[in-house]
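Below, each structure is written out as structure tokens.
Throughout, read-outs are computed from the coordinates displayed, never taken from laboratory work. From a predicted model like this one, the values you see are computed outputs, not experimental measurements. Cβ atoms are built from the backbone, for glycine too; each structure is taken alone.
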Structure I
Amino acid sequence: MMNTDTEAQATIDTLSQTRDRLMTEIRKGIIGQDEVIEQLLVTLLARGHCLLTGIPGLGKTLLVKTLSQCLSLGFKRIQFTPDLMPADVVGSEVVDEDPATGKRSFRFSPGPIFSQVVLADEINRTPPKTQAALLEAMEERQVTVAGETRPLEAPFFVLATQNPIELEGTYPLPEAQLDRFLLNPVIKYLSQEDEARMVGETTGLDRELPQPVLTGEEIEGLQRLTRQVPAPEQVISYAVRLVAASRPESDSCDEWLKPRIKWGAGSRGSQALILAAKARALLDGRPNASREDVREIAKSALRHRILPSFLAESEGLRSDDLIDFLIEKVPS
């Protein structure tokens, strides 16, 4: 907890200035999508990972690359394809031979996962075996190869993208892997005004490149600060009740909702709501998380953790619709 109210306010004011600088630099590469950008920053402060969903041509990859340019961190992109192997992600041991003596030795050749910002582009285009290669890295911030565990450099941040409408040649992410993503923002079409501006700026001369705003050390400091943000007991209670009400076997789940949810959110859902609410409060210049923060971040934190049943799908209902019902029914 911060020592005094004066220190707390000074820190929040500094973060607010940093946020404005970040948004200014990000907007050099991206037009519109302010809500999605905010959720990426929330994920960064909460020390989580982000799964960005959207149809082709909306700038998912460009958004991630632009954010990485604003951070003084190592960046690697992994283009997920059907023939990608786990070793292509985490690395492998290779044999070196001394030309003078003929003596052979093993050397570890690190894969692209050994970076600080990793773009997992079109993550659902690779088989589950390769998708699973990310699990240990995302959860433990380490990779085990040939029996040896190697830590990843902090801060470590996975930004994955996926296309929700194309099914041919894709492998839907398993629930266990989806649960590792703190947030799942959906990138939508630009407004006509933003699209006209975007087309005008991207079809002319080269644009100004974004400049780095935050170093790795500063990001780690902000991540520690996020953990220190108070979340009142009633806010935590609301987040837990919201998640519990998404579980069909729970007594708190509404009777209308029970047959429409195949699987509800687990405990990571409650943690994601509170961590994201804390980060959102900081970015908004407030010293504590609120129930409004929980409500505003609920769809992004829960849409990939709540699985609609066949009945819901037959009625044209998606996870977002079920979350809207939850927010309406669960008292705050």
Structure II
Amino acid sequence: MAVVTAKQIAEKLGLSPAAVSLALNGKPGVSENTRALVLEAAMQMGYVKAEAAAPPHQRTICFIRYAGTIVSIAEHTSFASFVLQGVEARAAELGYSMQVRYHHIGDLYDPQTLAQFRKADGIVFLGTDITKAQLPEIEQFLQCLDDIPVVVVDNFHLSGRVDCVGNDGYGGAKSAGEYLLRTGHERIGYVRARPRLRILAERERGIRAALEEAGKELCAVVDVDISSEGAFQAFDAWVKQKPHLPDALFAENDIVAAAVIRVLRKHGYRVPEDVSVVGFDDIPMCEMLDPPLSTVHVYKEELGITAMELLHYRITHGEVPHCDPGHATHSTTLSTRFISRFSVKERT
């Protein structure tokens, strides 16, 4: 496999090599948005830092960014890059070197790939795109890892086998729904991504619970693709057939929310004067949208930090739950908080 260089990443993104170097090495001098873009591109291109080749005495962590074939949420958001920053920062503090790998499910069983994984002392596995149907394949992958501990981030499907860390999607979406109700919105619609994932289903359960407690129901549910352009096209088609829009729309993530705002503006609707819009994740682009997006903040870097601390515990105690059912697994849920900006109008 050809070695990917920082210069190639710079050329792909249209940035200077100096800016890419600052972003890759965690140094100041670039915006958080640029840093996220660089780290995202680095993962997709298979970039590995030179220092990842650790001396024999230094422990090594492998961060696996899994890209699903059924769903591709991880492909369309900078969420992963912030989780990686958290893992990398805590790993450095604990004395580990880092390797970052970007794989699809079939790639995980390549003999050379497995050989690299087996050299690691532990693995942080970003599982955003894992579906229930893929669990047998992931189980097989765990068996191939032998006695290497694994912590999965952003997915609880494997909580009975490995330690898992994720966000409170239910509570976050419920808080968004409650906020919209408190600000006088009577008719609330839901723009959701397809296909469905457990983490997204929790968000849907949360928004519905908020309305149910107030004696209300969603006035509309719009299914869209998870990509920015796919969401734009699907929501655009829906708006063309829907002359009476809801008072507010809760979008399943910020990428979808941004597409919703684009469509509304295309059709002459004002946000938030005509329709309020709320997202989920609080990625950097939220503050750059017009208007800045109200959203549910997810503690992305803290997810990485928590995952790394769990992994360090397993490594230092010699515990590998997926090999020894005598060890209970940890399922850790991080809280969220609602961020009010200017995409929601007070209607009371």
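Once Cα Rg over 2.2 N^0.38 Å is calculated for every structure in I, II, which label goes with the largest value?
I
For relative contact order in percent (Cα under 8 Å, 6 or more apart), which of I, II scores largest?
I
Which structure, out of I, II, was FRET efficiency 1/(1 + (r/R0)^6) of positions 96 and 320 (r between Cβ atoms, R0 = 41 Å, to 0.05) derived from, given a value of 0.20?
Checking each candidate, the match is I.
Given a value of 4.9 for distance in nm of label points 7 Å out along Cα→Cβ at positions 128 and 208, calculated from one of I, II, which structure does it belong to?
I
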